[in-house]
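Rule-based calculations on the coordinates, nothing more; no lab input. Predicted, not measured: the structure shown is a model, and the values here were computed from it. Cβ atoms are built from the backbone, for glycine too; each structure is taken alone.
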Structure 1
Amino acid sequence: MDAMAETSAGLDIAGWQALIDRHAAIFAGMLPGARIALLPEEDFESRSAMMLVWEATGNAMVADYRPFPGFAEVEVDLLFIADGATLSRLHDPDNPAPFAELKRKVRRRETLLYVVKPRALLLALGYEEFLDSLGLAFMGACR
């Protein structure tokens, strides 16, 4: 299997697609072009690092692997950096609440979240509901 189909952790793209299909409602407000990436913490400094990208197409979110070009050139809106165990738990089809677990990991700072794009662009792409579903303060106190 090539590098685009599977990461070094062995997490196949079909499993990721099944995850986002099972939880499609949390992505429902996103407009085409919205992109969320997950990068294995273990691969962060590797020149051959691959990130998982979920991209809104208009009909659904689509999972794919893409090279991680570094922060200066990454073409995603949000970037989660998680350890292999966290990625395996998210990928696990028997995990009943993977996004609740992701929320918990971000809040505990066990998974890092980089907001790559400006707030106004995230709003325009429909991220408010997704971020709210993770319990992340996005709009602040002054709406």
Structure 2
Amino acid sequence: MWRFYVVVAIIWLALLPPVFTGGSCTAEFDAVDAQISQHKGEFGSSVSAVGFWNSHAVPAALLTQEACRRAKPRFLDQCGPGPLVYAKVPVQNRICSFYRDESIKVQFHYDERDRLIRYMVDMSPYHSLPIPFTSYLIHWAR
């Protein structure tokens, strides 16, 4: 019977760390989004966007329209009218990296004249567990 309690204790210890992140996972996501908003002028063309991410030690890839049509990446529904720049910004918080997502994905979509059309910032969402009969929520890797 004591083995059962040891297994339960180990499971609880494995599940507890993401409950105590205090919003740091979402704060990292928001920081990347804010960084893009602050430096929006540096993303005017696909080449300058790649240069920006490389200068911040974040590997970025440039996907031309022709390369996309030859082999479309899985994360795209369809190829756009121009080039695509995508980067994976590593998550610094180890708990967030392990329990939520190891990187924040950033995509910049350009038109045929290499002008920024839109950008997307994505990270796996956090989950919330409602406590029955109360109005409290337990957030998982928030």
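With distance in nm of label points 7 Å out along Cα→Cβ at positions 45 and 133 computed over the structures 1, 2, the top value is the one for 2, the highest of the group.
Supply the structure label, taken from 1, 2, corresponding to helix-only ellipticity at 222 nm (-39500 (n - 2.57) for each DSSP H run of 4 or more, over all residues; to 500) with the calculated value -7500. Structure 1 accounts for this read-out.
Given a value of 2.5 for distance in nm of label points 7 Å out along Cα→Cβ at positions 29 and 117, calculated from one of 1, 2, which structure does it belong to? Present the calculation step by step, with values, prior to reporting the outcome.
Details: 1: 1.4; 2: 2.5.
Matching structure: 2.
Which of 1, 2 yields 13.0 for mean count of other Cβ atoms within 10 Å over residues 21-28, as computed? Going through each structure in turn, the value belongs to 1. Taking distance in nm of label points 7 Å out along Cα→Cβ at positions 13 and 77 as the criterion, the largest value within structures 1, 2 is that of 2. Given that Rg and Dmax of the Cα atoms in Å, derived from a single structure, equals 14.3, 49, which label among 1, 2 identifies that structure? Matching structure: 1.
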